[in-house]
Structure I
Amino acid sequence: MRVQFEFTQPFIRKKSVDKRLRKLLKEKLGETNSFICEVEITPAGFLTKALSTQMTYEWKDVESIATTAGSVDIFTRDGGGVIVRSRAFSSPAQQQQCFDLASGYLEAARAGKTTE
């Protein structure tokens, strides 16, 4: 019986945490299901703005940048970052331009160059 409990306990805990998190978000945000998140890419880093909160990440803190059919993903070393969905872009070319710009700034930061 103890083995079964130890095996199922993490699953039960995750479900409980998920339920409490959904309840907290509903209390704080009401019935709203979608939010606008702005992402700005600059030579110094990238900024995100959503729900009256602004986060700034410097390129030196970025771990990776990837592009997929569905998004441009920028992840930081501390587990933060942003995923910009394809629907945020007017075309696949604009999505590629975003990826290229961010990648160029990241490469420059890693090389110790400043980009203006």
Structure II
Amino acid sequence: MSKSAGEINCLARSITDGIFDLAEVVNFNIDHENWQIDSFIRNSNTVFQKQHGWQEASVKIRLPCSQVKFPNGELDAPQFVVEGIHHRRLIDIIKGEYFYFAYLPFLTSP
């Protein structure tokens, strides 16, 4: 495993931030943390749970046909349907980030 310079800089900024508690990483073990995440995924129906804002959809992709001309161009090209794509609404992500940063001073102040 290797990290980019940007990731190392981000890590350094994070652990020197006033709200970071070094005691939280005293016995940190990445293998154990990965095992816990893998265990959660194995024991959950899905990690993309609806109560967390995830939605499931399908996407139709027009397939290229290199030696066939269609009367209405790409609109008549055959389609491939990709099922089971999980996504969150962009506006929900933006609102969540806004409220997190708006309330952060209240959460971290005594």
Structure III
Amino acid sequence: MTAEPIRDAALRSLCAALEIQALVEEEFFYPAVRQFGVNSTDLPALSKSQEEHDHMRELIKSVRSLQRQRQAQDASVAKPVNAVMHHVADEETQPLALAERELEKERLA
């Protein structure tokens, strides 16, 4: 197998994994956080997260559109990866930490 099919498969997998991560957060994690009574006013990261997901999806769309332009595509792959790394860092310190505290309270009750 040549490098191109492997590269293409890795890129498709990366894009799909980023999209799945956003979908899981939107469909499961954020609704669960809201069940604790937390809203965007209490935790601005919740509204910011949707904006970040939308931005990430646009970046992925751009990566996919450059399929025939390998150098440009290679350069553009870092953008969604960096955006997700920043997003994850924010979520680990805010919504995820809040969810862990609330779950611990619930467990101890």
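Between structures I, II, III, where is FRET efficiency 1/(1 + (r/R0)^6) of positions 27 and 99 (r between Cβ atoms, R0 = 30 Å, to 0.05) highest?
If we compare FRET efficiency 1/(1 + (r/R0)^6) of positions 27 and 99 (r between Cβ atoms, R0 = 30 Å, to 0.05) over I, II, III, the biggest value is for III.
Using semi-axes √(5λ) of the Cα gyration tensor in Å as the calculated read-out, with 42, 20, 18 as its value, let me know the right label among I, II, III.
Considering all the candidates, the number was obtained from II.
Could you tell me which structure in I, II, III was used to calculate distance in nm of label points 7 Å out along Cα→Cβ at positions 35 and 75 as 2.2?
Traced to structure I.
Hey, distance in nm of label points 7 Å out along Cα→Cβ at positions 19 and 83 derived from one of I, II, III reads 4.2; which structure?
This figure was derived from II.
Have a look at I, II, III and say which one yields 27 for relative contact order in percent (Cα under 8 Å, 6 or more apart), as calculated.
III
Bear in mind these aren't lab numbers, they're just calculated from the coordinates by the rules spelled out. These numbers were taken from a predicted model, which means no experiment stands behind them. Cβ atoms are built from the backbone, for glycine too; each structure is taken alone.
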